[in-house]
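Rule-based calculations on the coordinates, nothing more; no lab input. Source: prediction; values computed, not measured. Cβ atoms are built from the backbone, for glycine too; each structure is taken alone.
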Structure 1
Amino acid sequence: MSAARAETAPLIPPAVVWLLCAISMMPAVSTDIMLPATGLIAAEFGVPEAFGGLLVGGFLLGYGFGQVVWGIASDAWGRRPIILMSLGAMTLAAAGCVVAPNFWVLLALRFVHGLCAGAPVVARAMTRDLGTGPQTVQLLSLLMATVSLGPLVAPVLGSALLVLFDWRACFVLLAVVGAVCWVLAFRILPETLRVRRPERFSLGFVLPAGRNLLREREYLLGGSVIVLTFAGYGSVLALGAVVAEQVYGVTPEAFGAIFFVAALCNAMGSVSMRWFGARFSLDGVMAVAVSVLALAVCVQGAFLAFTPPLALFWGGICLYLLCFGAIMPSGMAIAMRPAGGMPGFAASFLGMLLMIGAFLGGSVATALHGTDHRAISLTMVIFGGAAVAVYGLHCLTGRRS
């Protein structure tokens, strides 16, 4: 096994910290800034408005596969060159979206855009290169906090750009931000990887490692619950703006404001689990979160029987997102227990499964969409209910064993 030493920087200066924070936000912003415009884009290109959700799902699918590739590439060849390559490719893909001649070319470019979004994965890896001390923990916490701001800010920003310009302005902004981050990274970003592992950039490593993870009961449990729950969330990402406009008369320019409320509930769920996690066991916290998810699924099931007013319908979505925010950190922590000596790969592999789940949920909702809200509710019932069932089955089989 060969290993090459790389130049390191023992401490990350403040300017680099804030650059890493900006880079870490990019996938969330790239996803959610488009939410208000999905229906408008589809209508402009002459395809059904529900197809607009594929622009979100396509990005997520590409991002999912890209996480594993970029993560192991940075292990093989260093953090700095890979993060520069990713930022450059993201910038070019966003610029291509501005001039896309039709919907299907735009959809392909969105997939490429997501596939190239590996810089945030490498940014998190850079913090792990520093070790496990207090400074690293603080830096990781700061990165996660900035990531949580993306879903809050991006839809509102997207709505504002629709008021001032049109949907292409969203991609112009993403391209400009990507270019600025590339220039800053080129000038100030240090190399933090101490030992390069080129042998990991191969299917001979990825396939056995992924197979071994999927044999671990806890990895399957935590991963299945968060992937299935996120698949239900994917229905909102794909159809939220379309349903809000078609059923409730919410304009794309106003959609960012109501999505802000849902994203805030998601963040509140995550924060609440930190409080519970400091006082109760991880398994107990997960049990509470899944119990509330069961309630959220029942609420969505009730919505299948009638068309609720907007406040009630969106309240049900907020409850579901609150549950996802609570389940995500708990499920991730449970899944990472058996990660052993490859936590980076285990996290990237789980991230890939998460994005595939969101794409699947959004695609199912798009296929089910008719003229009302039921596609979102039914998708949440299907996938959220499956998450509850998986956890319940685990509890039953665990007690028997």
Structure 2
Amino acid sequence: MVLRKDLPPDPEELWTEILRTDLLSFVTQVFETLRPGQKLDHAWHIDAMCQAIMNLLYEGDPIEDSRLIINAPPRSLKSIVCSVAMPLYYLGRDPSRNIICISYADELAEKHAGDRRRILETRWYKKVFPGLQLRKNTATEIRTSKGGSIFTTSVFGTLTGRGGDLIVIDDPIKPADAYSKSIRNRTNEWLGSTLASRPDDKRTSKMLLVKQRLHVEAPSAMLSATDDWIELVLPAIATEQETFYLMHGRTHTRNPGDVLDPEREPLDILERQRSVMGELAFQAQYQQRPVPPEGGLFKMAWFKRYDKPPPHQSGDLTVQSWDTAFSEKETADWSVGTTWLIRGDRYYLLDCYRARCNFPDLKRAIVAFRERHPGPRSRLQWGC
């Protein structure tokens, strides 16, 4: 940080002025207030989020840069930055602003609102922004003496009569619902209709969507397909070289394999998480690269069903294919065996075995599976 020459010499007054003018320092103070005894590890990605927000609110083009998407992994402090600190910073600097904060559920929205109210009541916040005087302070709304407000609601919650200079949508869909087509469609429709009508000024009002990329048809994917939204995508593990803008004119370059926060989540921790949750979920929640449910190579529409397996004919080939894991742990991969009847260019799936088991049990299962499907011609394919 480069300090201005006109800053006050008194340390407390100096810190107050820094909090008033520097979002990253303000985020640090908010974090350490909400989590007493913990110090904020200044990972570069928090710096990058703050810079993207400053560009949205103050430094970018008021029309061209008025929509921002931040995609970041779980536990990356995106909610503290975007749903707690940033609205309070924006309102503190201009108490006439109207802000709407939205989350996928009332419980999460109320948690963020409670954190904001805790900060509002602190001595340091009142000193940093003495011009902000409250006239209303409830679980769902705070209102200032200058007509500004922060209104808290959930997706599909009431917004009748509400408009905003800034709208923050933090996780509009929870991970468990991201694979429900009906919930995705309903959420996307709500974002595209109800929420789109809430900005006070359709040209210059600000909108921030912060979430994980849970599905290829989730809200952030739908919005990023348009030209109106700027994206900051922060995968847990870098897959390519990329340079990010930080506060005060600085930059940070990631190389393939670099992790987002090596102090808190080093590579071995992330790989363990990948093993526990599975590749598809990890790619979506941690890498911000959701894979289509059908995958990129095979489509369900290509597969046909049959009522009875065809009888064996001359020239048929029976193939059993195994992918083994040799572990009974709940977090282990499955050992899977399939039996196929191959007839020309047609492949019939006859049987499937899946279990978590040790080697002796797996060996017995393979023998039994083979005896159940002998076939006139057979072949065993083995993969580990």
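Quick notes
- Answer label among 1, 2 for the case where Kirkwood radius over Cα pairs in Å, calculated from the coordinates, equals 21.4: 1
- Comparison of 1, 2 - label where relative contact order in percent (Cα under 8 Å, 6 or more apart) is highest: 1
- Which of 1, 2 yields -27500 [helix-only ellipticity at 222 nm (-39500 (n - 2.57) for each DSSP H run of 4 or more, over all residues; to 500), calculated]: 1
- Entry that produces 1.0 once distance in nm of label points 7 Å out along Cα→Cβ at positions 30 and 142 is calculated, selected from 1, 2: 2
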